[in-house]
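Since every read-out is calculated from the coordinates, none of them should be taken as a lab result. Just so we're clear, the structure is a prediction, and the values are computed from it rather than from any experiment. Cβ atoms are built from the backbone, for glycine too; each structure is taken alone.
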Structure 1
Amino acid sequence: MSAKQILEQALKLPPEDRFSVVEGLIKSLDAPDKSLDQIWAEEAEERLKAYREGRLEGIALEKIFEET
């Protein structure tokens with residue numbers, strides 16, 4: 001069944017059931033991705049290491065908000 005067919009069928013459901021379908025789909029998109037978590041953890045560790053070694057310069061919080 002195609003996405004278009006699924007949508008057509010879903011639109012025929014009562015509002016409460018449509019809400020349940022939407023909620024379930026949104027939750028499925030928010031599911032944690034362990035591989036992405038690992039990539040970000042490694043990136044954070046590398047940035048912290050670079051900062052501590054003086055290879056990366058920090059920016060004051062006040063300066064960040066000034067530029068926004």
Structure 2
Amino acid sequence: MTKTPADHVTDAKASLLSAKQELADQIANYPSPIAGCDAQFNHLLAERRRIDAALTALGAEIHIPTPRAP
């Protein structure tokens with residue numbers, strides 16, 4: 001059976017949510033103290049922001065601009 005675009009979006013959302021949970025676990029179990037210059041921790045936070053942005057983009061309504069005149 002061929003997957004529809006909606007199926008692919010659903011799969012992508014599921015993968016992103018799984019990755020987000022994995023990151024949340026890594027952040028929660030990160031050893032303290034956390035310094036402001038801790039590159040690994042900051043990378044985890046940046047990845048979480050990227051995943052959130054991707055989830056937001058996947059959930060956004062699609063707008064395709066069309067010309068008013070042919």
| Where does the value 60, 31, 19 come from, among 1, 2, when Cα extents along the principal axes in Å is the thing being computed? | 1
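Suppose you compute mean count of other Cβ atoms within 10 Å over residues 9-16 for every structure in 1, 2: which one lands on 9.4?
Traced to structure 1.
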